[in-house]
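Below: a set of structures, written as structure tokens.
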Structure I
Amino acid sequence: MSNSFFQLETTLPVNIVLALALILLLAFGWLEWKRNVRFLVLRLVAVLVTIVSFTAFLLRPAFLTDSVSGDVILLTPRYAKSVVDSLYRVHPHVKIITAPGAAPYADAERLTNDNEVLDLKDNIRFVAGDGLPEYFLPSAAKFLKGGLPDGIIQLNIPQRIVVNRTASVTGLWNGVAATLALNGPGGKEDSTRVESNQPFALKFKSRQAGKYIYTISIRTEEKSWEEKLPVEVQEPQPVRMLIWQQYPSAETRFLKNFLVEQGHRVVVRTQISKTNFRLEYGNHAQVPVSRITPDLLNNFDLLVLANEASPAANEASIIEQAVQEGLGVLWLPAETEFTKPPFGFTFNKIEPDTAHVTYEGVVTVFPSWPFAGKDKVVPVVANAKRALMGYKSKGAGKTGYSLLAESYPLITNGRPEAYGAMWTRILESVARTHVKTTVIRLQAEFPVYNEEPLELKVISALEAPMILADSIHVALREHPVIDQYWTGTTWLTETGWHQVLSPADSVALNFYSFDAGAWQALRVAKLHQLNKMRLTGSPDIDAGTVRIAYRAIEPIWFFLLFVLAAGFLWLAPKL
């Protein structure tokens, strides 16, 4: 209910409330009239005040306070003043408000706290400058991007960093020329010189598992600073591997030795004659391996078929079924096997029998089989012409192949790291994936900041998963449509390492939280991307009109009037 001067901000039926108020006023007024006590007029006034204040408490009246524009231009840090000036000339009735940290603007109202943005969300029509975090974004506004500060504006950190493996941190630099240096617990790891808008890569290798704080030192001609880079280094996960070959070769011998040195559990079965074979074990207990059975394959994550290995027809069927259930199979063919390749692979014959592969800037020439795959596969090792190592999914498992006839010369020529990186990628890509009962992910990308809501995404087979953030229980909400998908929100208050844990199955996620001043260039770049994607509306602003604003009377005043009037009615007969 409203008119030009006031409105009632209630969801109750107004007519019914007013009717009940009138009935109560008449009833209590009649009772006071009939009582033979003093202060009749004052008691009748008190009855009126009591009923009116209670009715107003329910109906929440709001009165017209100002006739001003409700549209807002919100200025955030690094806004372009010339852009705002042009916008204000077009929309002179729009109010300009500066957020904390933004440069002052003439006649603009200034917010003292970021949370005050929430009170303006429905009125913000333009956001200029860095932009707003997701939880502050208005429903309909346009984004006017500001400038980027000097610094790293893109950063890619490997999801999994393993002991004794070279890892690369890549990104994009914005600003004047600078020198970037990556420093670890043991000292300087790598450095590079970058120009504006130039990508970079910094490499490092950790010798021990654990949580560490690396730093990226940044130095320009004018200043220097450091950014913390939290790194969690994990132990390698051993893969249970069965190498099934018709005859031995230098390629499989070097591969087996490499796998054993890396801690993988390897069994090699080599055919000697029609009925005899030799078994070799590396980090694996002795087990009978005479023929392929479902029980045998269930004990391995990866089956490598090499050197014209030819399982019987029934064994091939067992392998196919095991792949459907999650087993990985890697085929290392001989040239004669391309006439009838397994697992549905198809190939075209080509001329060159060598392949040029670039690794860490060094071009290596490998002997390779003169074939190119016709199937659409995920390439793991490739050059411009073909996938030399690749795989495709099949059911819950994967089948892959390698077209390199010999790769072990990398070791004999003094490049064991390149050899290890190449084979580790293909083997871990194809091997069986062990499904966890619970998977925990962060909604936010790196970096995570204190004093901001952090949303957790949980996929769990548990009926009612329990998640702890730094030992504090996190309330979860299950998705209304997607089963076993939950979300929850937590707040971080301290800089440093944090852990989100599912105690039922010991699944843990470790991450680092920063204070507000860290990684500013990266933060601003991410805000630009978010605001540009989300604030795409065309604000409906008419520069010649104003909006009518109403302000509700605080209910506490009605409550105090009710208490005073009711107190007088109770006290009057005793005077």
Structure II
Amino acid sequence: MRKLIFVALVSAITLWSCDQGTDPNREKPGKGPITLGGVFRMNEVEDFRNLYPHDVTEVVSHRITNQIYEGLLKYSQKDLEIIPSIAESWEVNEDATKFTFHLRKGVKYHDDPCFDGGKGREVTAEDFKKCYTLLCTSAPQNQGFWVFKNRVVGADEYYQSTMDGNPLAEGVTGIKVIDKYTLQIDLEYSFSGFLQILCTAFTWVFPMEAVEKYGIEMRVHCVGTGPFKVKTIREGEAVILSRFENYWDKDEWGNEIPYLDRISFSFLKEKKSELLEFKKGHLDMVFELPIEMIDEVMGEFADAIDGPSFEVQVTPALALQYYGFQHQSDLFSNKLVRQAFNYAIDRESIVTYTLQGEGRPAIYGMVPPAFNNYDFENIDGYNYDPDKARLLLAEAGYPNGNNFPKLTLSLNSGGSRNVQIAEVIQKQLKESLNIDVVPDVIPRAQHLDNLETGKTLFWRTGWIADYPDPENFLNLLYSPHIPAKLSDKSYINSVRYRSAEFDSLFSIALREVEEEKRLELYKQADQIAMDDAAIMPIYYSEHYRLLQLNVRNFDINPMEYRDLSRVYFAGEKEKKAKDDEKKPRKRPSKK
């Protein structure tokens, strides 16, 4: 076993080293302040699951594919504003039921053997219609239908026809090709947030030639239009993306986008090892710090006398870390049990001591406090109250934990903090409720499959927003997403929570165009979910990143949305000017 690990490690290091190149002048001056070229190196502690757009359901896959694929719209990495992508302009009618998009001319797919002559062809409105039709098709590798379900005219009817094995000849009636470069989408009801939907991975465009040639192998064989294309994929070792020479975009100085030559992802599984590689200069960024090293790293940054050797970026995150209950189980169908679990957890101590202050206790609702216009503080969640927890568990039929089954807590591999938090929660549930919980750490792909197909009763998970709207979090509890059978995959609403009252409020909110009213309805739905203890929120995340000092244009944002198309390394002239500005600093006095 040790030999196999050693061989894999040597292989990964060799591949990474070969990608760095030997030319010390690989970066060259561009127009304006921009420097062109170079390899941006980052690490992921977890393996990606699937790189096929309709099956991108976790963050590692998204961070890779967001550089490869594009849709009609995308986000600004700086402030998450919706900006043009393949659609250069669009119109929305007065009641937000008709959306018309005008595509850029000359946008090309990456060169690939799936095309005649291997040359990528131009993208047209017909490509989007075909991709969106496929998104409304029943298939095991399609986890994104929910973004169009009950929204786009004809989407549900077409999906049902594919389940019946007789797809409707007219396709999805609400998706219309007006001409080669114009696409129209009609909705069943007013939904002002639909532009946010069209920034998600599920609505990226890809060629049907690739679908026909590669089928399910599109999981690792990517053909997109984005600024980078796949050069090498060795699962668990490295993913290398190279610059797409025929990308459509240019900057204001006339430089062709992207600026970088390559992006290199490594997959070291330990955060300590990742941080060491960053300090050696072998990585350009570290996302999230090892809990036990937060004080050390931040102290090193604060105490630097001649100026810090790296940049620290911090922002509240549009992310919730929580534990899920399987509501269709005999055990967790009991609301009293779920409430007891919620009161038994001391979230304040978890954030203060286990996370060393990195995050915020989730004592409100499902929606993180990163939305400035969402009244989260007036939602009553769960504070630590072990006495109340014991009373609720006794009322549920388990006084002092008697006859409560030994419970397995499923965790995904790839992060020490998840295990540390689980050990604290294991202890707190034992002390508060006399319940035995055994953490079980399994590979991420297996963990996700188990919780989505109802094989797990109690598990750790998290949600990072697909788009910056409270609806994206509350949507996780909307019961129309629940499949007919427990064994069917339920990516959205994996806890399989059902509440007619929640569904009614959420459904009304979806149709409300006036923002203040819409947010109030979402808040009411959030409160119902908390009263029902639909999930067990643990903490609202904060994002911490370390960057090398020569990295430019890599803004942090609450979604950890990454777009490396305009990231570049500072040139020698800029670095010299910065060095000249530096002045020696005295270490802060301890008085």
Structure III
Amino acid sequence: MTFLKIIQKYICEFILLCAVILLFTTRDTKIQHDKMIIADGLGYYSYLPAAFIYHDFSFSFFNPIYPKYYPPGYNPPTKNFINEFDGIKVNKYFPGVAILCLPFFLLAHFLSLLFGQTADGYSILYQYFIGLSAIFYCFLGLRYLKKILSKFDFSESIQTIAIASLFFGTNLLYQTVYYPSASHVYSFFLIAGLSYHLMMLFEDNGINRSKHLHYSMTFIAFVCITRPQNILILTLLPFFGATLPKIITIFQQAFANYKTWFHSIFTLIIVCIVPIIWYLQTGKLFFNPYHGEHYYFNNAHFFGALFSFRKGWLLFTPLMIVCLMGLFKLRNKMETLNVFLFFILIVFINSCWWSWTFGPTSFSQRAMVDFYIIPGILLAYFIRSIQTKTTFLYVIIVCISLLNILQSQQFRTGIIPGDVSSSETYFKNFFRIKPLAFYPIPKETIVNKQVNKNDYEKINFQNKDYKYVTNEHFSGNRSTFTCITNNFSASVKMPIPGFLLPNEYSKVRASALIKSRSTIGKCTMVLDFIKNGKSYSYNGFEIKNFIHTNNWEKVEFGLTLPENIKPIQDSMVIYFWDDKANDTTFIDDLQVEFITTNKNYELHP
């Protein structure tokens, strides 16, 4: 058997191996910002330590645990996932992910106890085993896709291209390796499994029909307790081969079998896990745990969700454009219409969610990952339809996949902004492999701006012992500097303009040209807000990671105006500080922008 044949036969296993390698080579759980259990995942996962370690469904254990492993965030930390309303405190996330992760959690807990590691539910072994859990379920989802493609008589080469492209060319990679505790890769597996068994259910006329019905019922139950809105996958029943006469016949035959009644009870028990957990937390069986978070069906961001530089699905996951072309290659017009309307419905509903960008942890539209079994099928149809031109198509797919791998890494390292992105940020960071010191404020949001420029030529410095530098400058004849014997640069003081208000729409953005003769030390740009003659809000931005050559390079940082700062009365001092200088670092052409913005980037009215 040739190497190519081996890859074709074991493509899912090959992807499993690649994902595990990526997990252990690109992640470092010792770093506070690089955990596996993060953001929404803290809520999905927390049921496990609550049930098996702390026996505490009030989740009070989480507040003292969080600072040990994570950077400062919500205060108290339980605000990551606890919703409070009408005297109720409840984990707003559904428990399906926790149930699927249970075997990996128990193994991590056992090994932590066995090897004397901290067995608190959040130490290193728990983090990595949750990462392995996501990879495992992604693998199972891809295996189901392979079974579906085999059922449709696609060649092994087409199966291989479709499966590999779906993983390496879309944000399924990001959700599996870099955000493994969120619900989406688990939903991908559940919907893939449900899709396969529904297809087999409506095709099989023999003894296996009841088996596929039982599997379908189980998968539907888990979809409901993981991400309930994903039950919309059932709108694709015609695509899966369902007709009304078939549905009637199946239920007549199935419920004449006592095993189906027992399995129906089992399915109901799975669904009842949710109200039972709610009751343990609140004493109530039924309510909306997302109270206060809504869909705004009169304010859809449909085209933004598809095409915008902020979080456009087709922009950040361009392989989907190729996949959707497979719509026109399906077996008949009814299938095409069914799948087309399904995607319209899903994109519309996602675009109506109050946070239609799905926050700074969402690379592309992460909620679409749940349904990627369907684009995988469409891609296979499209590849088969143009077999005479596949070389050109494969080149496009490979290029898109390489771009996706790069952008996944860019997003993870902050090169691509998590949310407030624009065409400027997209193209400024395109193909960058090292971070750029850039503070994005979309131009269309700027209402008022005042620009203060200082080239260190004519200015009254607070540092009386400051000496001008004449032999190094970007413009003019002089620049300021830090060095081994001079840790502080010249400082520049400026009042806060009167048009700024201490709210989220007032920004301060500072930039400068930097040049270092050798490896830069721990040089920091400092923006220090002064109130009543004293430092009120000290903000340091380390520039070491943004200076890569012995040439002048621009760095830019910014922040929201601190609370309680009063315009005109209060001021800001900006300077550079390096207490670990290796050599001289030169600073020139300082620019400070005071900006007010509007609500154009609000997520909902």
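Taken together, the values in this text are just the output of simple stated rules run on the coordinates, not laboratory data. All of these numbers come straight from a predicted model, not from anything done at the bench. Cβ atoms are built from the backbone, for glycine too; each structure is taken alone.
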Tell me which structure, out of I, II, III, gives 0.00 once FRET efficiency 1/(1 + (r/R0)^6) of positions 337 and 561 (r between Cβ atoms, R0 = 41 Å, to 0.05) is calculated. I
Can you spot which of I, II, III the value 19 was calculated from, given it is relative contact order in percent (Cα under 8 Å, 6 or more apart)? II
Answer label among I, II, III for the case where Cα extents along the principal axes in Å, for residues 217-432 alone, calculated from the coordinates, equals 61, 51, 31: III
Of the structures labelled I, II, III, which one yields 0.99 when Cα Rg over 2.2 N^0.38 Å is computed from its coordinates? II
